[in-house]
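Every read-out reported here was derived from the displayed coordinates using simple, explicitly stated rules and does not represent laboratory data. These numbers were taken from a predicted model, which means no experiment stands behind them. Cβ atoms are built from the backbone, for glycine too; each structure is taken alone.
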Structure I
Amino acid sequence: MSLYANLAGAYDALFPLPGAALGFLESLLPQTLERPPRVLDAGCATGSLLRALAARGWEGIGIEPESAMVELARAKAQEAGLDRARFVLGDMLETEALAGPGPFDLVLCLGNSLPHLRPEGARRFLSLAAGLLAPGGALVLQLMNYAHPRVGPGFAFPELSAGGLRFRRRYEAGPGGLLRFVASLEPAGAAGGPVARGVSEGGGEVLLAPLEPAWLARTLGEAGFAPPRSFSGWEGGGFEEGRDLYLLAIARREGG
């Protein structure tokens, strides 16, 4: 079982939806919008953000390469009666074909999904995103700040615990300048909790490209975007490359 398949059942407990995210995203919408906002979430995991937006009247499509995540996303949307949120199994680099007719007011790629695509794949995704945006729309990217001196081989993420589970993550050196993202998921106690009982113990690893902010800004420009606005998180604080571990970048097309 892959790392993300094993993580699916515990994902929402370990990574609850940030309270400030919805208001932040709403602030990015064009002021003249006279229809329900349309959003595309590439790498949507279990779809918690998309469901929350659908509950506010948005129309959304989530694309996710892990089938276990998609199954959960669909089940939770159906249970909540949210037919405005649709989830599709597929590769993020097939976004244009999988998403159907655009355009979208927001295209999202969150949770450090972009580095999974390696530089060439990430470059292609950014170009695809530019073509899917409506006039005045925005691309929202959330990833680790790989220019930070601590974010590299040997970096250990804070341990997460929820629902009787313990989730540990770290970076190790990988081939060709890539990073190994190594993770383990295990019960936090002898009996575990309600989430732990439905999740298999184990771990795994994936290779990530350390895409630094300068690379991102340059590649966004090549894809037709204006220089991005950079934040440290959903609260809207300013981003400092030598201080912040995470980067939230908002990019709009040139002239948009």
Structure II
Amino acid sequence: MVIGEAKVPGVIGAKPIHLQERDERKQALDYKDLFVDIGVSSDEEAKKLVSLGDLVAFTTKYQELPGGVLKGKAFDDRAGCAVLAEVLQKDYSVGVVGVFTVQEEVGFRGAQVVGQTLQPDIAIVLEGTTAADVPEIEEHGQSTKMGAGPALTLMDGSVMPHRPTVEKLKSLADQLQIPIQYRRGSTGSTDAGVLQRGSTGVKTAVLSIPCRYIHSPVSLLAKEDLVNAVQLVEAFIRAVEKEGVSA
């Protein structure tokens, strides 16, 4: 772990297993039973290095694994940010605004402000979503599969995306031979919900990068899914340039 702006290194510790009671070993430790060891021997030394309220983060270094798999932390939503950053490298004849929103997980606060301020004609929400394609999960429980293409949402806990926009994205993917999948399952929510309901209604779609082990210290994603998402979003913007905004 690293702590605070000075990035003081530390290790998560707990009572040694050989000192735990038999019942303690059978259950996960509560967060109150954990501490971050920064190597000091007194309270006074610790207070010189860290302060109450300092942020603590995992030090999971980015790495490329065999088979075009990327490893890193916070792919939800660094994956979406990466797609957006690449899309914004190009010039377009229509107004394209890229927004890196905050506080999605605690109430979509950033997206709500964006929707009210910009009042866009179309909103494409880019995010990382769970890929449960691991051995212990049967296929019907796998919401997305890593490497099978970016995923379109038909419904989740916050939104039923604008059907013509979803269909346009699927049509473009087919034309360009970009693999695409539909996110199976309706749990979870995204910024799309508050954007869609903003102003007089916004044509909203969600395009997700499948990520394994999401919301954990380290996640995996397929680089080709990321690249394909960039190509699809760029193609969608070019289509809007030619055809305008669909009903």
Structure III
Amino acid sequence: MKRIRRTMVVLLAFWKLNWLEELQYRGNFVASLLSTVFWLAMAMLTVALYFGHTTQLGGWGYWDVVVLLGVFNALTGVVETVLRPGIGHLPTDVRSGALDLVLVRPVDAQFYVSFRRLDVWRLADVVLGLGLSAYALAQTGRSVGVWQIVSFIVTFAVAIAVVYSIWVTLMSFAFWFVAVENMATLFDAVIDAARYPVSAYPGALRFVFVYLIPIAWTTTIPASALTGRLDPSLAMWAVVVGVAALGASRLLWRVALKRYTSAGG
């Protein structure tokens, strides 16, 4: 309990420090907001053009796909708020030796590296994404019950866990290789496929996106929960996938950290 309390205190301190820093550049919020609105408009236009020639995309209707787009944007907001400014700087810290200062602090190194920097303005992406999903759900005319809401919260938390684990895994390679920042670009290219239902892809790609590069668990599953498509057993499997991903990335982090010999090593 004491460790959890200390972790929450440190996390709150990170939030306050980053918030105070970002308040000096309030124009960033406007720029970020306009960029997100523009991206959402273009994404919806692309989907509308596609549905001008068909009525379904992998068994999903137009508004169901818009729900998924909202989930995708919310998840992207989490990446841009926490992961890219935080764990995304790990390779630079390893090369420069700045990680030395992290390792001597009385806090878990992975936790510190992951949450030390926050781009708080990008939380607007999360709000806009969830707002778009809510609007699209209203357009479908379906009622959203307690089960859908609870299962969405759980599966969206799993999505965050999976994406976080992928980032930790990719950035941990910095302990072995020099230039791993390009892996973040590769991640962006791969995760971009999550803006569409995994059922829209051919069988081979579907297998890859479910079992090898688990992007199906990042958007398709949470969106399925909101639209009433999610089977309860699949929701339980999602939790298993999330826990397994976190466990595997934590193990890799510990193995990688043992290879670090400090700036002067």
With Rg and Dmax of the Cα atoms in Å computed for every candidate in I, II, III, 19.4, 63 is reproduced by structure III
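Using the calculated result 1.7 for distance in nm of label points 7 Å out along Cα→Cβ at positions 91 and 107, pick out the matching structure from I, II, III.
Working: I: 1.7; II: 4.3; III: 2.5.
Considering all the candidates, the number was obtained from I.
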Could you tell me which structure in I, II, III was used to calculate helix-only ellipticity at 222 nm (-39500 (n - 2.57) for each DSSP H run of 4 or more, over all residues; to 500) as -7000?
-> I
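If you work out relative contact order in percent (Cα under 8 Å, 6 or more apart) for I, II, III, which one comes out largest? Please list the in-between numbers first.
Values: I: 20; II: 24; III: 27.
Once relative contact order in percent (Cα under 8 Å, 6 or more apart) is tallied for I, II, III, the winner is III.
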Which of I, II, III yields 3, 11, 17, 16, 15, 14, 11, 7, 4, 1, 0 [P(r) over Cα pairs in 5 Å bins from 0, in percent, for residues 139-234 alone, calculated] = I
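Who wins on volume of the Cα convex hull per residue in Å³, for residues 27-130 alone among I, II, III, i.e. which is largest?
Values: I: 97; II: 227; III: 130.
Of structures I, II, III, the maximum of volume of the Cα convex hull per residue in Å³, for residues 27-130 alone occurs in II.
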